Structure I
Amino acid sequence: MQKENYMPRRKTSVKKTRQDKKKHLQNLKVKQQLKKTIKQFQGLLTAKNLAEARKILIQVFSQLDKAAKKKVIHRATANRRKSRLMKRLTKGA
C-alpha cells in the first residue's frame, strides 16, 4: 500500500493524519534550526574563534535540551551530541 494514495476511512484517522503532518513540520523546523546552529559552531571552531564558539555552544546546548524535552530527538542523543561538541571545543582550545 502506497502512502500517497492512502486515504483514511474514519474521522479519527483523518484527524490523526492532519495532526501528524502538522507535528512533522514542527519537528523538521526544530531539527533544521538545530543543524544550522551546530554548523555555525563548527565553522567557528575551524576558524579558531573559540570565544565566539563558546557563546554559540550555549545556544546549541539549549536547543538540544529543548528538542529532547519536546521529544523531537531522544534524550540520550541530545546528551551524546552535547558531549561530542564539548569534546571538540576543548580539543580545539
Structure II
Amino acid sequence: MDKHQHILLELLELAHRLGIKVRRERLGDENEPVQSGLAWVDFKPFLFLDSRLSAPEAVDILVRELAGFPLEDLYIKPGIRALLDPDPEDDATPG
C-alpha cells in the first residue's frame, strides 16, 4: 500500500468516526460534471467521492471537507492531524 492509499484509509476512518457517510461512486459524466464533496441529506453529512479520483485527489477532498468539523477532542494520528490543521499555532494565537 502506498503513502497516499494509507492516508486515504486513515481519513475515511476519521470520517466514519465523525458520523459522515462516505459514498464512492462515479459522479456525473463528461456532459454534466459533478464535483466530489460534502453534502447534507436529511440533516446527515454525506461525503461523495468520485470513484475515478486518484488516491491523492481523494485525500485532498477529504482533508478539505474534514477540516471543517470539530476535531480538537478526537485522537488523530499526528501526521493526519498535520494535514487537517497545517498551522496549529494559528489556533493558539488570541484573535
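Values quoted throughout were computed directly from the atomic coordinates according to the rules given, and no laboratory measurement underlies them. All values derive from a computational prediction rather than experimental measurement. Cβ atoms are built from the backbone, for glycine too; each structure is taken alone.
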FRET efficiency 1/(1 + (r/R0)^6) of positions 32 and 72 (r between Cβ atoms, R0 = 41 Å, to 0.05), calculated, reads 0.60; among I, II the input was structure II
Can you spot which of I, II the value -0.94, -1.24 was calculated from, given it is log10 I(q)/I(0) by the Debye sum over Cα atoms at q = 0.19, 0.23 Å⁻¹? II
Which of I, II yields -28000 [helix-only ellipticity at 222 nm (-39500 (n - 2.57) for each DSSP H run of 4 or more, over all residues; to 500), calculated]: I
Value 1.6, calculated as distance in nm of label points 7 Å out along Cα→Cβ at positions 8 and 80, assigned to which of I, II: II
